[in-house]
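Participant: In the part that follows, the structures are each spelled out as structure tokens.
Each reported figure results from applying straightforward, stated rules to the coordinates on display, with no laboratory input. Here the structure is a predicted model, which is why all the values come from computation and not from measurement.
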Structure I
């Protein structure tokens, strides 16, 4: 793993860069900067992997994940890795961090929704022990793609 990749908390000044990444990664299904603001304002926990060898003072965002926590469960709201950082352990860093925080917070389960055609993401989730519990038909509004609902027991 590149020693220049460090995980940290997302702040409001990171949201414009994250919104640009959303558009590049998710196209018509991208979350807007305003929606990302809403996530932070709602108290959802967003972490990013920063490449300290690139970009500004904190480095460039290589990937990020947003999680909503309750007393007994966590929901992964969003996870994205910049194309230039894929296959370098960024998603694993994010998943390890959010699973550890979910356990530390007392969560018993972690849930997520993933596009049924997003096989690389599903492989990642399989490695963590997620399993399918349902399908949301036409979940992604702009493309009409179904979402698999997955769960991992802690």
Structure II
């Protein structure tokens, strides 16, 4: 199976060893490919800067990042899928409107890039939040891990 981790999976794994053990055992089997978007690296580095992490924590971050295949966003198909998912989320796709009961939403730009990457490479997106829920079964194969189980 091919998985792509949302930034919150990596971040939570860094500070919660029980969560990290769960993620490792469930999604990091020898037959699995685990990918992160280049956008995720930017988000994680920004978090480290904003929180003024010391050298030890930054090294833990860089070690964690080095364990993943990193997918760039400069691939034309990802750029095209970004545009489609953005328009869909805004309920602006004439030929594919949001289902009844869902309303237009503003997704974070980084989440859009991650979703477009997951859609393009046909990877199951693993996250801890609900930001991608409206894309499940349409543009994404989505799995949400509850962090409540690890607090």
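Participant: If helix-only ellipticity at 222 nm (-39500 (n - 2.57) for each DSSP H run of 4 or more, over all residues; to 500) comes out at -9000 when worked out from the coordinates, which of I, II was used? Intermediate values should be presented prior to the final figure.
Facilitator: Values: I: -9000; II: -14500.
Considering all the candidates, the number was obtained from I.
Participant: When Cα extents along the principal axes in Å, for residues 43-90 alone is computed for each of I, II, which one produces 41, 23, 13?
Facilitator: Working: I: 37, 24, 12; II: 41, 23, 13.
Source structure for this number: II.
Participant: Let me ask something else. When Rg and Dmax of the Cα atoms in Å is calculated, the result is 14.9, 43; to which of the structures I, II does this value belong?
Facilitator: Numbers: I: 14.9, 43; II: 15.8, 50.
Of the structures listed, the value fits I.
Participant: Give the label, chosen from I, II, of the structure having the highest value of relative contact order in percent (Cα under 8 Å, 6 or more apart).
Facilitator: Details: I: 18; II: 29.
Once relative contact order in percent (Cα under 8 Å, 6 or more apart) is worked out for each structure, II has the highest.
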